[in-house]
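Below, each structure is written out as structure tokens.
Here, each number is a calculation from the coordinates, and none is a lab measurement. Computed from a predicted model, the values in this text were never measured in an experiment. Cβ atoms are built from the backbone, for glycine too; each structure is taken alone.
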Structure P
Amino acid sequence: MSKLSPKQKELWKKIQRILWEKWDPIGVYEKDSEWDDEYDNYVPHIFRLAIEGNDYIRIAASLTSTINQNIGLSASNNNEHDIMVGKLIVQAKEEILGK
């Protein structure tokens, strides 16, 4: 993350927060928890998708794939939760870096 611009670092941190607070597929989010790095391993890929201009459907599909393949839980394709999170990530990217 050290080679990122200040705006990119801001987006990185925003994605971390979105994954922790909103995505949270295993249900461990607690507002003041010290375990807020639970999903940090997934930030680089989602960050790359966002800055490359992928839409929320592509980002949601990646989140769903992560749940199914990496986390080992079952999530359906095009599920409302992952789509909502994908939209939040695209919105954050547009607010911070522009379109």
Structure Q
Amino acid sequence: MLNLETTLQKVCIALTKLTPPQGLEILSYKRNRGITILRLDDQTFLVRERGYEEFECRVSAADLPKLLKSMMKREFPRSRKVRIYRLSGPEAIGLPRKKL
């Protein structure tokens, strides 16, 4: 669990250390809303939003922080803590996580 204020910075740092096709999944406390980021190559990411809106796009590394900031405001409006999971590849998207 991470504070929402520091999440953007820590996610951007973690994404630079990943190799394709690894990624990260940012989920709300209840795990019912989230943002999934997969690294496709050195400068391209696949970003999926699921929750209030269903959205998927490919973005460059330069545009990623701005897009993530707007998505996080929309998906986690009242959250103070979020969960971050590391994904080994595209097949790990949507796998059930440990329930409370």
Subject >> At a computed 0.95 (Rg/Rh (Cα atoms, Kirkwood Rh)), which of P, Q >> reply: P
**OP:** Taking 1.2 as the value of distance in nm of label points 7 Å out along Cα→Cβ at positions 10 and 26 derived from one of the structures shown (P, Q), identify that structure.
**Re:** Q
Original post:
Given that helix-only ellipticity at 222 nm (-39500 (n - 2.57) for each DSSP H run of 4 or more, over all residues; to 500), derived from a single structure, equals -8000, which label among P, Q identifies that structure?
Top reply: Q
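With distance in nm of label points 7 Å out along Cα→Cβ at positions 66 and 82 coming out at 1.8, pick the structure among P, Q it was computed from. All intermediate terms of the calculation are to be shown ahead of the outcome.
Working: P: 1.1; Q: 1.8.
It must be structure Q, since only it matches.
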Original post:
For distance in nm of label points 7 Å out along Cα→Cβ at positions 18 and 34, which of the structures P, Q scores highest?
Top reply: P
